[in-house]
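Each structure below is given as structure tokens.
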Structure 1
Amino acid sequence: MSVIRGAPKPKLSPFDKAAYGLGSTAEAIVYTTTASFLLIFYNQVRGIEAGHVGTALAIGMIVNAVFDPLVGSWSDRVRTKIGRRHPFLFASILPGAICFYCLFNPPDALTGIWQLVWLTCFNVLLLQCMSLYHTPHMALGGELSDDYLGRSSIMAYNTFFLWVGDTLGWVLSFAWFFRTTDEFSNGALDSSRYDEFGISFAALIILFCTISAVSTKKFIPSLPQAAPDTPKFGPLEFFRDFIKACSNRNYAVLLIGMFFLSLMTGVRAGLWFYSASFFWEINNTQISFFAIGSFFGYLFGVFAVTRLHDRFDKRWTGMFAVLLYCIGPALPLALGYLGILTAETPGLLYILIAFSVLQHAPYSIMTTTVYSALADIADENEVKYGLRQEGILYAARTLFARVDQAIGTALAGWVLTIIAFPDNARVGEVAEPVLMALAGAFVLSTIPGLVAAVFYGMLRVTRESYDTTRETLDARRVAEADEDALAAKPA
């Protein structure tokens, strides 16, 4: 037997689920701030060509894509007094915070290619620290409950706290650290603000990660543990784990869908801030109000997702959430490209905030659905291989997402280069053809997202498949318990 079942799982209180979710708050802060500001900081503030910055960021994601499943396989197999996941959680917190600060505060003496070296190195290190935390953290969430809808509830909390981190990063950045002043309508162009920005968010990363790791230690006795006969982590065992994970039909479909979805997300993440600042001509203080739309979107997702899974199952819920997530955020720029919406449209900010609900509500539902479905897929693989693979399952999915998001991020940088987006640009002074090309590129990014929706619709993770799998696992555990009892009897 390759896995030892823990003590009976206790019922999680709302506080327990919230404490678990705080780990994702830190992750969201990192990814929101780096996705929003690294490109514009190194391009517009430090003067590096956007295409080169995009390539440097892509390198970090590609390295991270390889590292993620290694961490997943390692944490599946490790045996310690504090379980399989928590050693990684505690080891990654302080290094991650230090790397975040350094990434946004390169020495002033660095110029030219050395700035790119600094960006590449610290971005790679930061992403690996986040993998050391995030991959075991997500695997831990998949292990906290064996119930079909209970898993959805835990992951709904996790997704809500992703929103908390996303919103904290968003509001604090735009409304405070990079707030509009008489000198800078876009405060992110002011190099003097990045020191306070880096210190503050590094402190929040330490705070949230520590609370989550410490609060979930009490569940270690009820979590699965690697059996003593489990082979230790190594290249051969990692390769076997990876093949076992990818041989699952549902998992393979999910990976392909994630590949196309991440391509869209990578392009949009790189272009959104440019479109907000230069196409819509809204300042950073106004941008902070988008938190209103995201709040209502995520709030709807948290309360709706378990009910949707109960009514429509995870398959159809995920597919329609992906469709809406692809189309909703592109609609305003499509209308802008057609001239229906412009920077002078009355009430433009409120219109854009309303559209943002169509981005965050389906994203919340989609993310929760995927995380919950992965726990069900882990059950399927335990039936087939007798091994709990939450770590490798969550991480191998991230591998494909990171590689593809790297391509998308690099594409975003080169899109800006191809359309000749000016360096040190000023709001209101960018040529209209360049702005139209920017809007067109954002809208076209919808295409790979639509392909992803097709693959999400091919998932076969249903209540019926879950019940069948759990019955098999329960019968196997009863038989194993009987064998152990018989072996313990004196002759």
Structure 2
Amino acid sequence: MATITSPTYDPQTTATNLANASIKAPQAMLDAQLAKDKANTAAMNTLGNALSAFQNAITALTGTSKTISSLGASFSNTAIATGTAGPKATASSYSFYVEQVATAGQVSYGIRNGLSPNNGKLNITLGDNSVIQVDLSTANTDNNGELTPKEIAAAINGSSNNAGKLTASTITVNGATRLVLTSTATGKEAGVDSIALSGATDADLSADLSNQTVLTAANNAVVWSGPKTTGTRIEQASNTFNVIDDVSFTVNQAQGASDAPVTLKVGADSATTTANVQSFVTAYNTLFNAVKALTIAGNAANGVTPGVLSSDTAVKALRDQLSTALRAATGGQSLVGYGITGNRDGTLSLDTSRLTKAVAANPGGLDKLFGSASTLGLNDSGVLGTMNKVIDNWTDLSKGVIAARKTASTKLQGQLADRQAALQSQFDSAYRRYLTQFTSLQQLQSSMTNTSNLFTELFSSSKN
């Protein structure tokens, strides 16, 4: 008798394969949409970062109280003093004689160990008659019954009256410990004038504090505008002077009694100006290359993969708007006239020699051409102002293009998630249906096989 044969299969595996096949086409479409949205979102993040980086760069160049053109303040002897100038400074020349530099006072006291912990309050009087009061009753932090110089120093540093005016420390020389007080600011008024105890005082500590050693005198800086004695005397606590409009200079060392005044020249700083323009060129090239990578057209013959945003007309329009801003002329001036030229690949190059000559011929032209860009978009002008406004349309967190794209992406992600859930339900329904069918079929085949085997046994030629 013939034997019944049936295919061998697993109902669960078969049901899974058939259920997957039933949603294969819509799942492929959904996966493609998810991948495209993910790629576009990543590209928008890349573009947003590139735009923000460029915006920060141009804002740093021409933000508050800054211009592309730079003025410098240089001394004839930089060992004596150094200076800086802001955009509102006036080109000119000045002479100064540095009689004395300001110093931070430093004094010391020989303090013995083993002092009584009940020492009342320590009053440190500064040059401006302000008093730093230190409670010594809690200074014995290890509670061993003896007050040490280190504990006194710690109490001075931790005093709420100190507020960083003094730094207290200790040094040990030949076995003797000294308390050292150093002013954190320069000038006479910041130095220690006197120190005394009040309350339950210790005679030994009072005696130790009565002997002050001046390690560094607290002095004000003294500078003469013009020659010494015949010029104008300027005295202040700080070594940094701001006596010239938008010019700051710092004195580093005093001059000799017979030395002539040093000369301070305020004028164009071509090196810094060139560096500023180069920073703009570098920032623009970085942005251009980032946009180019996102929008490049594919070329299968050359193995060039198209950029994620190669078909995005809005991004291409942004690129064109920035390019148009570069070619804009202000007051008859253009970037080309200052040595900034375009390369064949769309990036920029700077001819520093041409820039220097153009700035020398028209010192104010460069700033007028570049204009100003600010983080708030206020008072934007010139090339940089135009670029800033164009980029703001994309980077504005509330109404910019990138913010709108992100909102749309979030909405799409929700829709795709709903579709994925629907597909999952479709898969689950198909899986249960196929599993039921093939489980029943498997059971039927098993029953038929058992019956066939029984008949085979019954009618076998080897049986009676």
Structure 3
Amino acid sequence: MPASSSDTELAQPRIPQTIRRTPVNILRMTAPQHRRLNSHLFPGDGKEAVAVALCGRGEGGDRSLWTVNQIVEIPYEECIRSPDAVTWPTRRLKALLSSAGHAGMGILKIHSHPGGYDAFSDADDRSDVELFEAVARRLPGEHVSAVMLPDGRIFARIVNGASLGKRIERVSVVGDDLVFWNSAPETERQDFDLRHRQMFGDRTTNLLATLSVAVVGVSGTGSPTVEILMRLGVGRIILIEPDHVEAKNLNRIYGAKRSDADAKRNKAEMMRDHVLACGLGTVVEICPKRVDSPEAIALLSTCDIVIGCVDSVEGRDVLNRIATFYSLPYFDLGVRLDADGEGGVASVSAAVHFLQPGGSSLRSRGVYTEADLYAEYLSRTDPAFYEDQVRRGYVRGVRVDRPAVISINTAVSAAAVNELLARIHPYRTSHNREFAIQKLLFAHGRTTHRPDGEPDTELAQHVGRGTCRPLLMLPRLDRAA
């Protein structure tokens, strides 16, 4: 087949809210993948070049995702190239089609426009129809055609056989910096974000209004994180939280009232109503289930950013896998308060981890071990056997209740959101790569930071894989579903 190219169930809010139901399509890749494509597509000779890729998929509500998984560059010597056209043989693409079909993945074709033309040309249209009609005979369904410009920017569209669909609304690149290119019109300026604009300008402030940020865990660090995101003007917040408000939570959950504890209201539901009551325009969707439920994973897959505010090892492990499979940036918050229960404080510390797909993981950074993961899983699924194993010394006991102080939690949440802001609007004197791990040592009155470590090779092979069976390559998730 020749080709040539010029190229959750969601709970209903008590406070009325119009949920934006306009479909959104997203193309996402990692920074190393973007650098690889940029190097191949712009070799310096001013001529077009082309590459293809396998893409994982994700679906959440009305949002659809394509994540770059495996890139295949088409060698220059196999192409007929000029400044405004490239003709290439498709035998290398044919080899991908079988893999894509078996794995439920899609195809991306991407070529360069060395002259900087920022739209699909008539020749691009003819080429995509010819190519994807042939692709549809082997692999029906939607695929993606994209163009990279000399400044690295990418725009893309959906293609289904001979049907050339609409432009993809968002292309994002996840690395030390977080880059987003939007094709949708900018949102209207708000009346409460003037001071944000004075700091970050229109571009970043408008970007915040289009971002979809998931907060997993709506309690000690989760609730202040939501509060800060809302007042920064983040457009859409997803809340994942299965637990209900209790009296012991009232010391640290923003927006929580005694009546919420008495009624045992779900924390995410309570926080959603709090955000909506503020009237700042943030759309809130909730999933009152565990983070490893299919419903939660689907919602998380199509967010732009995930912030983990959970203290469970299982939750952190699943979030790290979600971030890998769907090429998401993941911010993890952790607090450690060691006290004797009678006013004696041994240590007060916290950590903010930034994790990007293909890099190190919380496990490889030593935040938890496989033994910790097993012990927590056993405690949840087979308490009697777990207690027996603890008594025999085969597993270490799991801490189930920890001190919690709102001022410490809020400081950690603020540090995490400031880390997010620094990555969408780099402003530090040092490069973002130096801040993969930040430690807040309250007892010592100082902070420390360090760069990423070696990649987690077990996870790295799944970057951009998208939805698969078993889900996240964890058989227990399919059994639970």
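Readers should treat all values here as calculations from the given coordinates under stated rules, not as data from a laboratory. These figures come from a predicted structure and were not determined experimentally. Cβ atoms are built from the backbone, for glycine too; each structure is taken alone.
Values as computed for the structure displayed
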| read-out | value |
| --- | --- |
| Value 22.9, 90, calculated as Rg and Dmax of the Cα atoms in Å, assigned to which of 1, 2, 3 | 1 |
| At a computed 0.00 (FRET efficiency 1/(1 + (r/R0)^6) of positions 24 and 336 (r between Cβ atoms, R0 = 30 Å, to 0.05)), which of 1, 2, 3 | 2 |
| Label whose coordinates, when mean count of other Cβ atoms within 10 Å over residues 232-239 is calculated, return 23.1 (choices 1, 2, 3) | 3 |
| Read-out helix-only ellipticity at 222 nm (-39500 (n - 2.57) for each DSSP H run of 4 or more, over all residues; to 500), computed value -14500, structure in 1, 2, 3 | 2 |
| If distance in nm of label points 7 Å out along Cα→Cβ at positions 72 and 416 is computed and equals 4.1, the structure in 1, 2, 3 | 3 |
